Structure P
Amino acid sequence: MLRKLFGKTNAVDARSGSPTILSGPRVPRHSSAWAAMHKHLQQEPNLRILDIGPTSPSNINFLTGLGHSVYMADIVHEAMKPEWLKVVKEGDGSEVEQFDTEAFLEHNLEFSGRLFDVVLLWTTLDYLPDAMIGPVIDRFRASLLPGGRILALFHTKKVGEDTAYCRYHLTASDNVEVQESERFPVQRVYTNRSIEKLFSDYSNCKFFLAKDNVYEVIISR
């Protein structure tokens, strides 16, 4: 859900729900995509930034310290709740459960007309149900200003080391600090080509090299 607080000069937007569990230490991880995005955030004033993931006070402080407004939405944790499953009748009269994408988007990614300059998406798309991927990408495109940017990471394998759902905490260096959250499974993996296809309605995808079985991409609106 979109979360909202107000500081003295900078807005931090949120709506609180049950907190997502963050466990374990913060582990530094070099990120070329974050280095590029950090440079952009330093050069451009008064940006609206949507940071996807559990509330991170350090991210709030870091981004507002650069003079930006911060909005947060923890949609992976929220998507795992059973309340978003609805029963639908098939043509043969049988009943199946389907993810209620429309209701989910209305509840969790309704921005009341706000447009963003930056979305920090991280590995979110690796964990969401299949039915949500296209609608979520479309919602972000509709909510980005022309020239707006998305920072996204994608796992290249479904199981093994470094595939647990994590929160990414920002730093002033070229590193992000990775902190493990709930052990949600990676639902799918992508290739460079499939990532470009996912964001075919955007203007550009720039890929960055990474050493830990993760693609790093900055997508421009």
Structure Q
Amino acid sequence: MNIKEYHVSPDEISINPKMVARLLGIEGENIPEPYTTIINVEMEHIHEYDSMRGGFRIIDNPEIDPENHIFKLDGAEFNAGKQVTNYLENAEKIALFVCTAGHGISQRSKKLMSNRQMLEGYVCDVIGSVLVEEAMTAIHNQLTEELAKNSEKTTNRYSPGYCDWNVHEQHKLFSFFPPGFCGIKLSETALMYPIKSVSGVIGIGKNVKFHKYVCDACSNVNCIYRNLKYTI
């Protein structure tokens, strides 16, 4: 079973206040108060979140069917939608991934809100969303660097719940990992716990491409990629 697990140190994560501000709907060079102070205070706590973990499992010989908007891995069929299957079309392998920022940042957000510091708690929650994506970016980068030694490349990351891919297919995705892999549990309604967790797939192959996220083609206005325009 080709599974790798990583511990991601806060020192490997690069977050700046403007990334957080964009997710808060704040554009421009200057971040107004009280957001500047709150963001800076909450970012000082990032070094405390040392339970970030993630990993992936690589599956060979996927069956990609862009015409029917599906792909199959070891007999499991994923109805991932037109956009995802088109981008995976030339994949010779698929990396299934999961990653979590751990419980700490969600617990801090909840504590702030319970103390009626609602804005502070919300900012903390947003930082948690950025944190888990940046942790997964660090893992994605490591995977890309390793594969480059064999002239293989990676696609973007694609997750259930985005690009018209039903979030409930996370149950199929998680079936490829041992129970509790990276400390993540999945509810019956496909909610990951810890809350600040992500899962999805990455295409691998000599002829795949990494695309800038084509957000205009997607209907999900709350997508973190749309707001931050992530690249690795």
If helix-only ellipticity at 222 nm (-39500 (n - 2.57) for each DSSP H run of 4 or more, over all residues; to 500) is computed to be -9500, which of P, Q is the source? Q
Value 1.2 of distance in nm of label points 7 Å out along Cα→Cβ at positions 58 and 122 was derived from the coordinates of, among P, Q, structure P
With mean count of other Cβ atoms within 10 Å over residues 26-33 coming out at 10.5, pick the structure among P, Q it was computed from. Q
To which of P, Q does the computed value 3.9 (distance in nm of label points 7 Å out along Cα→Cβ at positions 114 and 146) belong? Q
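Read-outs throughout are calculated quantities, based only on the coordinates presented, and are distinct from any laboratory measurement. All of these numbers come straight from a predicted model, not from anything done at the bench. Cβ atoms are built from the backbone, for glycine too; each structure is taken alone.
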